[in-house]
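Next come the structures, one after another.
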Structure I
Amino acid sequence: MRNSKGFTIIEMVVVIVILGILAVTAAPRLLNLQPDARKATLDAFVGAFEAADSIAMSKAMAAGVEHSTTPTLIPGTNITVVQNQMDLDVKNIAEAMNVDGYNLFQLKLDPSKGTGFAVYLGDEKTPRELSRHECQIVIWRLKDNDHTGFVLKDTEIVKRYDGC
């Protein structure tokens, strides 16, 4: 009887075939996780934004500046509010919450119509590139002009996830 050391060629082929089958079935699923991760990261921004808005408005109410008709600084902070909502200027958003890892782009709306910004991941984009980019969130508030002045409508959050 011989003392055997090592694997036979058949055992090695079987292991390679099993690893190949696992790679073919598991790799596409693992490689396809990036879009889900991007969407989850942008969704996390929305949650953080809503929390920051609530905290800022609580501070504004405590200071009595929540109903201002122009962007007004909350005392003791660098955050502005207007008409019971946090001002949607990207510098203001960066003051109110951690935006590391996100790119914020101020939307160029007619000031009489409203204000807003876009949030996306990755490299900085030009306005033209951003208009075609389908992996972003747009947060805006439109103004409702009436005979007494203007009233800000509720915040709208539009998720554009087709290109994630």
Structure II
Amino acid sequence: MYSSSELDGQSKPSFYAMLVQEAEALLTGEHDRVANAANFAALVWQHVPSINWCGFYFFDGQELVVGPFQGRPACVRIALRQGVCGIAAATLETQLVVDVHAVPGHIVCDATSRSELVVPLRYDDGRLLGVWDVDAPVPGRFDAEDRQGMEKLLGVFLASLRY
């Protein structure tokens, strides 16, 4: 049975290292994508400070479709190359955005979001699985340490899946 530990008051690298351990404890042994995505989103929501939305968009072969998330209701479908999520999906590159209002074509799902970190997710063969999206209500909330930490954390999620 999973039980959460306290992660507050640490440096970002230490925080994310502990969060990786929490994710491993939570996801190990379960291989269902929806179950693990739901628990992963809840784990991040519980522990990562100063965010107002986090969740998955999965690629259905044509566009991104919202998956498990935490926060306000979300945009349901996002076209490739549209908005920060669509750009991350199309380029397969992590997008770290200091101020979403400065991004041409930004899709406003929650008007209170100001900064965003979107990590593309790939199958082992390189094909697009989807994206992980985290929003914050303040500009500049995310930095290179958050990017690196989230990418490592998502490695745990991807390793838990069987496809």
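Rule-based calculations on the coordinates, nothing more; no lab input. Small disclaimer: the values here were computed from a predicted structure and weren't measured. Cβ atoms are built from the backbone, for glycine too; each structure is taken alone.
With Cα Rg over 2.2 N^0.38 Å coming out at 0.97, pick the structure among I, II it was computed from. Write down the numbers at each step before the final one.
Values: I: 1.67; II: 0.97.
Answer for the origin of the read-out: II.
Of structures I, II, which gives 1.00 when FRET efficiency 1/(1 + (r/R0)^6) of positions 41 and 65 (r between Cβ atoms, R0 = 35 Å, to 0.05) is computed from the coordinates?
Traced to structure II.
Tell me which structure, out of I, II, gives 0.7 once distance in nm of label points 7 Å out along Cα→Cβ at positions 97 and 113 is calculated. List each step's numbers first, then the result.
Details: I: 2.5; II: 0.7.
Among I, II, the structure yielding 0.7 for distance in nm of label points 7 Å out along Cα→Cβ at positions 97 and 113 is II.
From which structure (I, II) was helix-only ellipticity at 222 nm (-39500 (n - 2.57) for each DSSP H run of 4 or more, over all residues; to 500) calculated, if the value obtained is -11500?
The value was obtained from structure II.
If Kirkwood radius over Cα pairs in Å, for residues 73-120 alone is calculated from each of I, II, which structure is the one that comes out at 11.6?
Details: I: 11.6; II: 10.8.
It traces back to I.
Can you spot which of I, II the value 25 was calculated from, given it is relative contact order in percent (Cα under 8 Å, 6 or more apart)?
II
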